[in-house]
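Just so you know, all these numbers are worked out from the coordinates, no wet-lab data involved. What you are looking at is a predicted structure, and each value in this text was computed from that prediction instead of being measured. Cβ atoms are built from the backbone, for glycine too; each structure is taken alone.
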Structure P
């Protein structure tokens with residue numbers, strides 16, 4: 001990508017009504033555009049980051065046997081009435097609309113009901129189980145307040161996985177696989193060391209559900225953390241019994257602000273029974289399917305990464321999800337030098353390196369400020385001074401002092 005052709009521009013100031021650091025930086029750097037409170041459009045740089053997060057999650061979901069689908073956002077009233085969740089008194093953040101013929105529809109805030117209904121067409125026998133299905137889907141939630149940038153939206157992209165098993169033991173085995181996959185996801189995007197498995201209320205079918213909470217001052221939650229054991233407890237379940245279960249003392253816990261980046265639930269038969277999802281067992285009898293639900297908000301992940309990884313100059317992206325691997329910055333003015341820089345850009349592309357090429361006719365200070373704000377992991381500066389020695393100026397975003405590398409050495413090492 002040539003930066004001169006990138007239609008987005010950096011900004012010195014974020015919108016005055018934007019209070020969250022993640023949205024301020026992402027807007028200023030040209031990753032997102034604020035449409036209204038809690039609703040953001042992804043621009044080219046932001047979409048590249050989001051797709052990389054999505055692909056990491058997809059990779060981990062596929063490795064545990066998940067099958068990807070894409071379900072509809074529009075929801076039939078009758079399906080949700082069977083579980084009691086159509087009622088605004090039960091679910092207070094529905095977005096609802098009507099067809100021209102006055103048929104009432106909803107915009108999905110989650111997909112337990114429609115997927116359970118769909119699976120009645122495909123699960124009949126114990127031989128059809130276990131299975132797991134996931135998707136990346138835009139969800140809609142009519143939140144009363146939306147003040148945390150892309151970490152709490154009214155319209156947002158979510159990965160939701162649902163498991164279908166024959167027995168509670170089979171479910172527990174898969175549940176643990178998801179737990180490990182989530183840890184891998186958070187490690188790969190660079191927030192693993194800040195993220196804690198958090199014990200929360202499990203509802204009717206399990207003693208606990210589990211949240212994955214990332215420690216950050218921007219978080220809306222407070223959790224009790226045992227840092228040595230890398231676990232945390234949601235304050236709603238902080239009792240002596242729970243402390244005994246987990247083998248921790250209250251005096252060992254610290255209260256920390258956090259943001260929930262993922263959750264996993266045992267659903268049991270909460271949805272399979274009212275929606276008639278059952279299977280014929282080896283005993284010849286019909287049994288309700290045992291279900292689980294596992295969610296990750298991708299925008300929330302992206303916002304959390306930015307909250308944790310920034311400095312006074314801008315964003316610092318982890319290599320695995322950065323929009324580009326290298327920011328090639330040209331300070332060349334003469335045609336001969338510009339041609340050499342263009343050739344370096346083409347060589348990088350030929351090697352398969354993702355590179356943003358700042359070929360704009362702008363001042364050096366402006367280019368460096370934009371580079372720091374955008375936060376690509378490596379900045380490579382080409383100037384008449386470096387070209388005189390067949391070299392480039394190389395600097396990682398996390399470093400303050402650049403080094404000089406021969407162009408051939410740089411090309412040999414970059415990937």
Structure Q
């Protein structure tokens with residue numbers, strides 16, 4: 001009966017591992033999913049890290065085989081732990097490999113499972129602690145975020161950099177954060193102080209981290225697109241995506257439950273400005289496959305979630321933009337509903353000036369990848385800028401604010417004739 005045995009990475013902590021992974025025909029267990037890889041290597045040329053390194057350890061196939069051998073007990077982690085951690089941490093989690101895979105194997109999900117088993121915390125300790133407070137201690141997070149905003153806007157961070165304090169290993173991430181963030185950080189709450197939430201909202205707006213706390217003008221632009229539907233902003237809650245990618249799966253479930261309770265049991269659409277968050281909420285039911293009650297609630301919320309592209313103006317005012325691209329940077333998937341809808345709208349607006357995103361084009365690192373340890377962000381972004389320069393693109397539109405901030409920094413440095421924008425910046 002051994003052929004029916006499905007090994008697990010860490011049987012002592014089952015709640016810290018996902019037991020339902022996406023597959024074309026439904027869902028699979030982790031072991032079934034990783035065994036579905038037949039090592040054909042169709043994914044290799046779509047993987048940005050493999051194209052940079054040309055090493056099997058940095059390919060989707062290599063990462064899948066490491067996980068399979070560990071599951072089957074044929075590979076000892078201890079002697080190669082450093083190399084395994086480097087291989088997993090370098091993965092963008094962009095899902096480009098799944099798009100090029102005949103079996104649509106979710107290698108990015110496999111990488112996350114391996115990181116959970118290793119107990120790896122990819123982000124710097126201080127940054128991870130601050131961001132985790134958004135779910136565990138919202139008030140403490142708000143206070144810390146306000147303090148960080150003051151330090152950035154009052155040039156306190158610039159002073160720390162000039163003094164060399166941010167050269168300390170545990171503070172180096174501050175330098176990159178200071179580079180990519182807007183010149184002046186604003187909170188969405190600042191822009192909506194005079195707004196009174198409606199008693200019977202037509203939509204519930206769930207702002208992303210960047211729209212709520214890093215660039216309030218982005219959240220305001222999304223809010224204005226929803227004005228005709230009496231929007232209510234869901235402050236103080238998150239989707240749990242940060243915990244799912246960088247922290248505890250148990251806390252990710254807790255955040256998801258809190259969001260479901262905040263959204264209520266009605267049919268009011270829940271709108272988000274981040275493709276990462278949209279796709280994650282769509283997959284909420286997988287988080288609760290162990291509980292029929294919560295799985296049913298997750299399915300209801302997944303059916304209600306909408307992406308901001310559904311509320312874009314049909315005829316926006318476009319000035320000074322000719323050749324444009326839609327950057328398909330997102331966690332886990334290149335081919336989700338949010339991108340399809342956005343592309344249809346942009347085809348109508350820009351017609352022949354909308355450039356095709358090629359199979360081998362390098363994606364912009366999504367969701368804070370540049371702050372991870374052992375990341376290849378600089379090399380990946382440089383390849384992305386080269387792709388943009390080669391096609392003489394004027395503007396690159398994103399479905400994620402963080403990715404737009406990341407690319408804008410590198411465009412200003414290497415190709416200033418182009419700019420990166422979130423799609424809500426389309427005026428109407």
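Of the structures labelled P, Q, one was used to calculate helix-only ellipticity at 222 nm (-39500 (n - 2.57) for each DSSP H run of 4 or more, over all residues; to 500), giving -13500. Name it.
Derived from the structure labelled Q.
Match the computed value 0.96 of Cα Rg over 2.2 N^0.38 Å to one of the structures P, Q, and report its label.
Numbers: P: 1.14; Q: 0.96.
Source structure: Q.
Looking at FRET efficiency 1/(1 + (r/R0)^6) of positions 187 and 299 (r between Cβ atoms, R0 = 25 Å, to 0.05) for structures P, Q, the greatest value goes to P.
Each of the structures P, Q was assessed by mean count of other Cβ atoms within 10 Å over residues 51-58; the largest value belongs to P. The greatest value of mean count of other Cβ atoms within 10 Å over residues 179-186 among structures P, Q is that of P. Computing P(r) over Cα pairs in 10 Å bins from 0, in percent, for residues 123-170 alone across structures P, Q gives 25, 44, 29, 2 for structure Q.
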